[in-house]
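Undergrad: Read through the structures below before going on.
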Structure P
Amino acid sequence: MTISTTSPLRVVLADPPGPGRRAIAAVLGGLDDVILADVAGDDEELAVALRRCRPDVLVIDDRLLGGHALEDLDTARLLVLGVDIDPGFAARAARLGAEAWIPKDRADEQLPALLAH
């Protein structure tokens, strides 16, 4: 799928290892105007990825919202993935300026449209 932007978006995916992460990475990797710059599975890996890559967009599992790595998030857009809508995760995501909360089972449909903006 092609996303119409002037330059490729650099995306960091923060999601614990497993089949869900592989599926979302495949969706992101299949978008023509997106570069999957790094993948992190925990707060430490995320902190390193954010400092090294300076992404345009961070796609993060809601379970990783509680860590300190997001202190290194300066200008990146924030998209939050989750399985269940948890009021605590939703509130933290909103405080952090998340653009959207995306159900993981709909990421293949919703991520391309959100990244096109």
Structure Q
Amino acid sequence: MAHPIEHAESSVNIWGGKVEDYLPMHKWLDETKAWVCYSTHRMFRHHAEGIFEMEKIFGASFVNSDGQTVYTRYVGEQHVREDCNGYVPTAKEWLTAIESNERPLWMLKTLKIKKKK
């Protein structure tokens, strides 16, 4: 996933409603692209603590346009998993990886992983 609209479309596929129900949350997670024009912009909000911060801003839950209650944390986790190879890191994991110059699999979104048969 690269764009907040794509994440919002994915949210619609999971919980129903309309793209507009989810877009503000996905834009908030990705607005750090304006600070760092590289995938490491994710270190600012794409982690468990960032998701809890998102919950403080947008509320614990909301009702989408289909009348379904959706938990904000689940939307944040969906976004981060889509960007971090299915994983929700902690802020500490981001800092450790950046400081050590290591790139764990969850940081390498473009990495193609071959499944063993």
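Undergrad: When FRET efficiency 1/(1 + (r/R0)^6) of positions 57 and 105 (r between Cβ atoms, R0 = 30 Å, to 0.05) is computed for each of P, Q, which one produces 0.90? Display every interim value, and only then the final one.
TA: Values: P: 0.90; Q: 0.55.
Traced to structure P.
Undergrad: Given -10000 as the derived value for helix-only ellipticity at 222 nm (-39500 (n - 2.57) for each DSSP H run of 4 or more, over all residues; to 500), which of the supplied structures P, Q does it correspond to? Please report the intermediate quantities before stating the final value.
TA: Working: P: -10000; Q: -15000.
Answer by label: P.
Undergrad: Say we calculate distance in nm of label points 7 Å out along Cα→Cβ at positions 9 and 49 for every structure; which of P, Q gives the highest result? Numbers along the way, then the final one.
TA: Details: P: 1.5; Q: 3.4.
Comparing P, Q, the top value of distance in nm of label points 7 Å out along Cα→Cβ at positions 9 and 49 belongs to Q.
Undergrad: Here FRET efficiency 1/(1 + (r/R0)^6) of positions 17 and 97 (r between Cβ atoms, R0 = 30 Å, to 0.05) was calculated and came to 0.70; which of the structures P, Q was it taken from?
TA: Of the options listed, only P reproduces it.
Undergrad: So log10 I(q)/I(0) by the Debye sum over Cα atoms at q = 0.16, 0.17, 0.20 Å⁻¹, computed for just one structure, reads -0.73, -0.81, -1.07; which one of P, Q is that?
TA: Q
Undergrad: Now for a separate question. Determine which structure produced the value 23 for relative contact order in percent (Cα under 8 Å, 6 or more apart), calculated from the coordinates; the candidates are P, Q. Walk me through the intermediate numbers first.
TA: Values: P: 26; Q: 23.
Derived from the structure labelled Q.
Laboratory data are not the source of any read-out in this text; all were calculated from the coordinates shown. The structure displayed is predicted, hence computed values, not measured ones. Cβ atoms are built from the backbone, for glycine too; each structure is taken alone.
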